[in-house]
Structure P
Amino acid sequence: MTAAVPTNVCIIIAAKNAADTIARAIVSALAEPEVAEVVVIDDGSTDDTAAVARAADDGTGRLNIVRFEENRGPAAARNHAIAVSTSPLVGVLDADDFFFPGRMRQLLAQDGWDFIADNIAFIDAAQAPGAERKVDRFAPRPRLLDLIGFVEGNISRRGVRRGEIGFLKPLMRRAFLDEFGLRYNETLRLGEDFDLYARALARGARYKIIHSCGYAAVVRGNSLSGSHRTIDLRRLYEADRAILAEAHLSGDAAAALRRHERHIRGRYELRHFLDLKNHEGIASAFAYALKHPGALPAIVGGIVGDKTERFRRSRSPAPVALGGTGDVRYLLDAFAVDQAE
């Protein structure tokens, strides 16, 4: 007699104008036997996202669709989904993305964690159909990620395209979130995942990573996550400052978080300077720079870096749209199973 598969996972999907992709995301989540709930938050969509989501229901009673009349942002959407769900494990799936079959089984085979994430395959939108057949199998090689490693893995550098560890999509134990009163920061529309995971790690969360690949991130030029406002950068570095003020961090951990704060603040200063230049003129932009000399290195370095970007070659394998090559790119460096064994 085969033992029943425990259904103890809630998958949260925050969606805005995702009618073209939401069905694939839902179907992939419902296909996982361990998933007890799929909560879709239609975050003020103006297209048929909610109707398409309802049409993807498999009739098992596991799909719950909630609609916000006005857009409230991914943090608010995810917090609401956590509030209306009951499963002891919570995971996030972006509305553009999907799971490869067996993802939950691979994650739940591990023990000793409060958060657990696996490798991500970056797939060009045109390559998404049939992507499962193209993905390599990686040995799990589990390891724990501490706050310093997490923060350092989210400081991007010139010539390295998006490949930060913050892209990982962990399962989270509700008990840990509740014990420390952790939820997404609803003032953030950029880096809300980074902020939540950093606050959890600052409170001692065991964050385990495996190199097995179960998550497909679809790369599209018009992805909402690829755009942000200048104010979003400011709110993110202010969130770093809040962690530094509230958490009792080791010297090394605090230093790493301060480096991230400076990195984000530098991006903000450059964007703010360029906003002033575009909207109020070059004189206003230079007046701001002269009044804030601490911002000058970020502004000058950013402008020079932007001007010379085309002369540098990208060093990161992910996530670049694949342009029909058929290749799959991965977030984590790993050896395929047949290479490692």
Structure Q
Amino acid sequence: MNKLSRALMIALGVAGSAGEGRAQSVADFYRGKTVTVLIGVSAGGEYDLLARLVSRFIGKHIPGNPTVVPQNMTGAGGITEANYLYNVAPKDGTFIGMVQNALPTMQAVGVPGPQFDSSKFNWIGSIAPTVETLALWHTSGVTTIEQAREKEVIIGAVGRGGITYTFPLMLNQFAGTKFKIVVGYPGGNDVNLAMERGEAAGRNNTWSSWKITKKDWLAQKKISILAYEGPKPADLNGVPSLQELATNDADRQVIRLVAAGTRFGRPLAAAPGVPADRVAALREAFMATMKDPEFLKEAATNDIDVDPVDGETMRKVAEELIAAPKAIKDRARPLVE
């Protein structure tokens, strides 16, 4: 072997070693570390359940197999957690969060509170898109949109700006219903109790949450679903979407902007500034988790639909919200603030 050949082999060997080092860098970083999954709502609801489910399985798919610990951080309808994740949490890939899906719209239309740019989050993935619904209790006397246009009934909601308030408000504005929206309930479970007591006639909730948390109500026909928004569910035949109920394209654009959270589902994100290779590893780990047989078995046991949304798709949705025409944003803002 001449000197030139020997030098070339040495150079190739060094390059190969450097490549192997780069390939191992994410694993080396995460090995022995803890990844915290922030949850912007209290324990017990759908966000909390899904975040904890992902947390139980994703660690084995992240290079280096870090320990993954879910942690609730409540406040301001999830804004506290999102602001912390974006501005305060370490930007090294050890903190990710399940962000309230209405927040990107709120930020895009200029509602005070969000201190982040949703298009700059490193979106990781979501188990599935969501489908928002409006359900009424069986004793309300209202089972169709037509009846809801004639009779005023009380809808319980957590607070202004959140989807539990915004969804029935959009039905009033764009479909002509006469819902009287009463805010101030601490959470969805409190509205459920109010419905059972006859204090409230109905509420907004996702279709997946109804199937997970109140399958007995569905089986016993305790509630009627009047309308939905989001991807059309195969098991909601005959129920109109909010966009179908709207009478013109301008209104549909507003609905699409306000209800953009359905396309995010229950999204996981990391802050901007996290190294690109770690973001890529987290995204790959999330999608691998969505195919994990043990994860899928537990999801099926809990009646959780798995139809994953990848991080790049969510990034494009966030950019679409930011780029929406000002006239549409101006109409959407009063609905979400």
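What follows is calculated from the coordinates using simple rules that are stated; it is not laboratory data. Since this is a predicted model, take the numbers as computed values, not measurements. Cβ atoms are built from the backbone, for glycine too; each structure is taken alone.
I have 27.5 for mean count of other Cβ atoms within 10 Å over residues 97-104, calculated from one of the structures P, Q. Which structure is it? That value comes from structure Q. For distance in nm of label points 7 Å out along Cα→Cβ at positions 25 and 273, the highest value in the series P, Q is held by structure P. When log10 I(q)/I(0) by the Debye sum over Cα atoms at q = 0.14 Å⁻¹ is computed across structures P, Q, the figure -1.25 traces back to P. Please state which of the structures P, Q yields -14000 when helix-only ellipticity at 222 nm (-39500 (n - 2.57) for each DSSP H run of 4 or more, over all residues; to 500) is computed from it. That value comes from structure Q. Each of structures P, Q was scored by relative contact order in percent (Cα under 8 Å, 6 or more apart); the highest score is held by Q.
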